[in-house]
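In the part that follows, the structures are each spelled out as structure tokens.
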Structure P
Amino acid sequence: MASETLTTSEYIRHHLTNLTFGRLPDGGWAFAHNADEAASMGFWAFHVDTLGWSAALGVFFVLLFRQAAKGATAGVPSGIQNFAESVIEFVDSSVRSSFSSRNPLVAPLALTIFLWVFLMNLMDLVPVDWIPWVLGDHGLGIFHFMKVVPTTDPNATFGMAFGVFFLILFYSIKIKGVGGFAAELTLQPLGKWFLPFNFVLEGVGLIAKPVSLSLRLFGNMYAGEMIFILIALMYGASIAVGTFGVLLQLGWAIFHILIITLQAFIFMTLTIVYLDMAHQEHH
């Protein structure tokens, strides 16, 4: 186990470091071999594990629902069809209750967000040492670092939040026009005599939307991952402490299922609400 050869701080830092590919100080491109080297690669470094796991889970989601659609029947539904129909009905009811306009994009977007974020969060239930052990120095020896929960990487959560933010801007301008959107930012809520104050107030509120989306998801999942790492450290102590760690990990995993689902639901719901606000015209 990694904790037998690393100090506590090294073990934690190892599990919180992404598999990073970027430009080295000598000008070459390579995978980082330590956290300091990863940090030195700067803005254009790629978190390969975040990109790889998020893409793989996205493909899994598409294939799962494709299989459900291909096997759909009007008779007795299969288990996968039951699951797909239940999720679609749940998302559809959320959209109907929170989105007052008509837009055929919102429901599929909400479904994609909910299940994709849920699947990425669900990776947090994989024991923290299993996949890094198999792919790392003690197993296949392919990668030195491997974070398998994409939502514990702010690059992933901000990326999704910025995607939603661009849709908010797009529909705000499409529905209200450039002039209407500018008037909303400058004339609300106190009228033309307080234009600078209105702009600051509305601008902060607008920028807060992607920030709240990304940081809420990242913060909750990062904290949950940190707790799993701290529990894993208990296995390197005595048998009694390790046994207690097993029970503690089981209890936290059961409770964490609620957090995993709730964070996916919150991200989806806020997306629907923000898009609904973008479709509303203020007179």
Structure Q
Amino acid sequence: MAGSTPTVSEYITHHLTNLTFGKLPSGFERADGTFVGADGAWVFADGGYEASAMGFYAIHVDSMLWSIGLGIVFCWIFRSVAKKAESGVPSGLVNGVEMVVEFVDNTVRDTFHGHNKLVAPLALTVFVWVLLMNLMDLVPIDLVPKILEWTLGVHFQKIVPSTDPNITLGMAVGVFILMLYYSIKVKGFGFVKELSMTPFNHWAFIPVNLFMEIVGLLAKPFSLGLRLFGNLYAGEMIFILIAALFSAGALWMVPAGLLQVAWGIFHLLVIPLQAFIFMVLTIVYLSMAHEDH
């Protein structure tokens, strides 16, 4: 990207490429024309072609660092507020954090029908963490990538972790594991009976019941993770397309600016909504795991 003006297609592809670290296979021809040695090479990918050649064990470094960093920010903010909390009327950040905690607590009380001290803290963590990751979508598209390119020579950078399916599906799989754990812990053998005798309560329909229930069970983490990814990825893509309009000439400057503002305002609704949906579905799925019929 450096040294020449990219086309619109190159601009979009560049912004949709993660900073990827992994092992290139032996004999692989890199983008600069060099070949990887017999033992392979652990390197940062120079584009999507090299990233795809790295296979399953490649790591999206930007998604990992931004998601972990935002998680640390969440913990630091809430710990600081907890240390400052005192009796009386709260103000400033303390008031905002207390409103979030109360909102999540009321949602858990209305949605979760079991007894588990883990659910409320988990719901709060999920909501705030996803909200912080989604808020990165409001940062101007080129700001952070350009700063990192000029200062550190980093050519690829996606700063919205929730636009990476590895992050959203990873969180969804974590929720799914908790679902299975509490389903077995609370229901015991009743969980197997629930899968095999629902919806048709007859032994002859056990294969049909198992097929439908297992498919429905496995669909939960996929729908949970892909819903968040799809909405944020589409929003990021539209931001990129609008940003590309600025290179179409002076005539498009004003329309592109208005579109950026309008889409940003609309995204102010989408960002907390998607965090809320992810949290509510997490609570609902864990509630279902605690329901012993």
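Read the figures in this text as sums done on the coordinates, not as results from a lab. For clarity, every value in this text was computed on a predicted model and none was experimentally measured. Cβ atoms are built from the backbone, for glycine too; each structure is taken alone.
Which one of P, Q has P(r) over Cα pairs in 10 Å bins from 0, in percent, for residues 59-178 alone, as calculated from the coordinates, equal to 11, 34, 32, 17, 5, 0? Here the read-out was taken from Q. Suppose you compute FRET efficiency 1/(1 + (r/R0)^6) of positions 43 and 123 (r between Cβ atoms, R0 = 30 Å, to 0.05) for every structure in P, Q: which one lands on 0.70? Matching structure: P. When mean count of other Cβ atoms within 10 Å over residues 155-162 is calculated for each of structures P, Q, structure Q gives the greatest result. Computing mean projected area of the Cα convex hull in nm², for residues 27-106 alone across structures P, Q gives 9.7 for structure P. P, Q: which one has Kirkwood radius over Cα pairs in Å, as calculated, at 22.2? Source structure for this number: Q.
One of P, Q was used to calculate distance in nm of label points 7 Å out along Cα→Cβ at positions 75 and 251, giving 5.4; which? Derived from Q, not from the others.
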